[in-house]
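Listed next: structures, encoded as structure tokens.
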Structure P
Amino acid sequence: MNHKKLNLFDVFCTASGAMISSGLFILPGLAHAEAGPAVVLSYFVAGLLALTGMLSQSELVSAMPKTGGTYYYVTRSMGPAVGTVDGLITWFSLTLKSAFALIGMAAFTGLVTSIDIRVIAVALCLVFVAVNLMGIKGAAAFQRYLVMGLLGILFFYIAKGLPRVEAHNFTPFAPHGPGAVLATAGFVFVSFGGLVKVAAIAEEVNNPAKTVPLGMMISLLVVTLLYTLVVFVTSGVLGAQDLDHSLTPISDGARAFLGTRGMLLLSVAAILAFVSTANAGIMAASRYPVAMARDNLLPPMLALTNKRFQTPHVSLLFTGLFMVLFLFLPLSTLVKVASSVLILTFLFSCLSVIIMRESQLQNYKPQFRSPLYPWVQIAGIIGCLLLLVEMGPAAWGGSAILIGAGLFVYWFYGRVRTTREYALMHLVERITSKELTSHMLEDELKQVIRERDSIASDRFDSLIETCEILDIDERMEHEDFFKLAAQHMAPLLGTPIDAFQKLMHAREEESSTVIVAGLAIPHIIVEGDHKFEILLARCKAGIVFPGNTPDVHAVFVLAGTRDERNFHLKVLAAIAQIAQPLHFYRSWIKAKNKEALRDIILLGKRLRL
């Protein structure tokens, strides 16, 4: 699971292949019956709402690129109870969507075989589980060929179909009113579920903080454009009589202007799409139980990894089993429940960004930040709620059952096995000014950043991890500070306190150790061999140093023996790099406690020694 094997093209293909399937090859006919030609707008509106969720997910996954995607960052923002609900409903949603893809093949396999579709679907499900068990790289390579073939066929369909579009097929444009357009947008929202799948495999992507957001953006833009154009062409060449309730709308459209060969070509494309979605769905859905098991919210066996292929074989088998069971549910139930659950997942993503930012966690450091915050997130939350309202009781009921199941699992299993700090606690703490948290979440985010940025610890890090930190409240003169520093550092170096203090005064008289406004780095040489220590200090009220220098609020005291001179110079260079960015001084003053001060240095941008 720790082998990062996927690149930008793999991310694009996973997301695109997961989105271009039943949502395009089956749903347009059913959706046209509900909204009329305005179904084009329904797909566009669904794409816009997916954009708000995608921007939020991109920010979150760039900060926390871990297996489990949405589950992981929902848990870290809103706690294990909400995280359990999100993890289970997303797992079920992705599994439902993949089952939906396999069931959708019934309309197309009937063209070439009389074998019962459920037998074929079960067989394909077993094949995809086997492909994924043999390694994610093999599954991703399989996905590439499927998606490239699919995109080529669909762009050919658009190019040939646009000249054959007839304007009269778009009148009346919205025969059932704007409410039906919005409700249909919720119905087809399942078509954009591929974005969730990418977030789930982020831990297995090279440079995930940049690759995953970029891959998601490219995929959403390409797929939204493709959906809009394909549905526009299909609505324009087929009248309502031929299109409404059709389970093979794109193939029917191809027959209208490409003949039987065109119909067969698009049927092949549909089958490729179904195969692609099912494969990507198993790949991504299986990562959610893994993440939940790691957090002790599900049995630990679900996190087991195959030693040979480095794949979560137990979770993959369970996901495949659930997919087989879902194959026997009615098609409309699959679509509505999968869409409503997916809408909730996007809503949670928007809410998570708001909570993570407003909690002001120091180690929440996304490499991509959602633009127009918080308006994008607010629009996404309101839009998702409107879609759920318009979708009706069937969607609410299915969602309520899955949410209840998630809370049940948490209450009777996860609650007694896990204790987790989350961002909402930090937000409440900030509002109420009460101590509710420790440094647990900050420590976890620090480790995530180290893994994300491939930060290897060196000797400087080891010193910072254990060094003395002074957090001083009152304003003081530099002499008093030197005395305080000597009391803490001299015993560590085997030097008398008075001698250490004299060395600091002598160094300050030689030349000022204030290197920039607000920052001083007193550094001295002590007697002995192979000794080096660092002390960090913050004084919000300010330390008065000699000369006409501004008060100092950040001090790094360095002391070592002569044989450590080269390391001494490297430490000076490292501190200079860390303290150079404009935000360093602001972060130093705002840091919550001593451990937060330590993290600023450990996670600062610098060349490793």
Structure Q
Amino acid sequence: MRKINLTEVGDASQHLAPSAPCVPMPEPIMIPVSLNRKGEPDNLWVYRMADGTAYGAVARWNPEGKRKEIRPIIWNGSETITSGFGNGRPLYNSDLLSASPMAPVLIVEGEKTLDAAAGYVRDGWVVVTWQGGANAWHHSDWSSLVGHPCVIWPDNDEAGIKAASDIRDHLRSLGVSGVLVELPNIPEGWDLADELQGGLTLKHVQGLLQQSFVAASAPPSSASLLPLEWADQISPVLSRRWLVKDLLATTGLAIVFGHSAAGKSFIVLDISGHIALGWPWQGLKVEQGLVVYVAAEGAAGLRNRLAAFKAHHKVSDMPLAIIPTPINLQDPDADADRLIATIEEAARRRGQKPALIVVDTLSKTFGAGRENTDDMATYIANCERISSSLDCCVLIVHHRPKDSESRDPRGHSSLKAGVDTVILVEAGDPKIATVVKQKDGEDGGRFAFRLHQVELGLDDDGEPVTSCVVEPVSPESGDIGPVKIGRTKLTDIQFGVLRELQKSLALCGVSVPDTIPDNRINRRMITKVVCLRTLSDNYFSSSAGGSDMSDKNQDTTRKRLQRALKKLESAEIVGIWDGFVWEK
């Protein structure tokens, strides 16, 4: 792991998600000032939303005798900067897909290859690609391909073929027919932007595309086979995709439950807002995406809570929609398909893939079923179908058994058994949310919060109308017991460094300097940082012996601080950049 210099720290955070662009991006596209030394780019590709508005751009320089340079460019609300596109990014030519709903599609890797591939397809085709290269395909929103027969031409290398195969499998999960071209005898690394070699002709390429198009357009066989994975082709799964790191998976079911007035709907809306905005929640990394909140109970109250969230956090545009009506998700023939169709339409309009569906509450979406019977198994099956169809997480808000301190949600045992994550919310000061079940992780994670009142305006009688927002309570506040942050178990020394950082921020914190890039720090949530040298001095002073320590003991303390900061940084609990440190 990289050694931290206590005097001057450079690029210290390698795990932050890219900044989400501010859309629409003004046109004509301006090259960021930081790239002026490169001159005008040789190529500039503008990625657009389905309605044609600019989302971001990719610039490419081809200096003679030098390596190519490619830079993504976004609009941050005040200027163009070079930064990642964020999650849920559109495919290149998404606007053409919207204009031609049934057009055949050719998927290739890279903007340069896309330009060349346009010369191989016949009129009526749309050629698309994704931004970021072979390993970044999953950051794009592929839902715009629904209804299109798709042909995928891979780059002829290991990464390209794997990306193409993964895209095909993902398209199938969306109900899209995708077929990989059977590559001819071509050199390794060859793609459609390269010169034709080895007897390969334009007619040959077009024939391969047509052959694949016929296969992609064929109706599915009534006896289609299920997928097979052979043992000798399977490698270890070393990472899991998380919607909220170590808390909510990107797919599957979760439950948040508690007594009335425990704060369960408040914390669920807080999670939803952070996912919609791509903000870390309680120090945990999130994957940004569209959120749809089924407000089957108390829609008016939810509207005010959402208005309070927006006012408190000073945001106006966020991909979160509510469905303000009770629905029946227990009967397979009732509203599950309507809900799926409604969310698909919302995703199409917004140009983003659904990330989270909230169902609030279970009882108001259970129809005529009885919660304490096998009717619960049917309900869970319908929610699983929603999650699978939309490739997203479904979070159910539910009640605790009345007048009970049970750590199980109300109803049949199949409910807790059938979901991946169960979170219990308990009233108090502060309120506590505890993970009581984590299918693929550890139980026991705890999150503390209070409700902060926000005034929204005056009613017809001139009385103030208020609602509340969630304010996290730090584990170092003394109000709660030791808290495990995600799966990271901190030692006493690491907690000591974190406590010293919090004290230093309170006493010596300074405003976030302009030298820290926007994609390294969330300026909406973090307003103070502290000089790393100041933190070091304060830590030495609070350590046994203070400045009177021997050189050997000072060196030991310095190394202890280095190790603790590395751990806190890798756990994404603190951020470090350009000689400054802050709590994330």
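No lab work stands behind these numbers, since they all come straight from the coordinates. This structure is a prediction, so every number in the text was calculated from the model and none was measured. Cβ atoms are built from the backbone, for glycine too; each structure is taken alone.
So the values come out like this:
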| quantity | calculated |
| --- | --- |
| Ranking P, Q by distance in nm of label points 7 Å out along Cα→Cβ at positions 130 and 218, the structure that comes out highest | P |
| Answer label among P, Q for the case where FRET efficiency 1/(1 + (r/R0)^6) of positions 282 and 570 (r between Cβ atoms, R0 = 35 Å, to 0.05), calculated from the coordinates, equals 0.10 | P |
| For FRET efficiency 1/(1 + (r/R0)^6) of positions 42 and 298 (r between Cβ atoms, R0 = 30 Å, to 0.05) computed as 0.00, the structure of P, Q it came from | Q |
| Structure responsible for -8500, with helix-only ellipticity at 222 nm (-39500 (n - 2.57) for each DSSP H run of 4 or more, over all residues; to 500) calculated and labels P, Q on offer | Q |
| Label whose coordinates, when mean count of other Cβ atoms within 10 Å over residues 26-33 is calculated, return 12.9 (choices P, Q) | Q |
| At a computed 0.95 (FRET efficiency 1/(1 + (r/R0)^6) of positions 522 and 562 (r between Cβ atoms, R0 = 30 Å, to 0.05)), which of P, Q | P |
| Mean projected area of the Cα convex hull in nm² from the coordinates reads 33.2; which among P, Q | Q |
| Entry that produces 13 once relative contact order in percent (Cα under 8 Å, 6 or more apart) is calculated, selected from P, Q | Q |
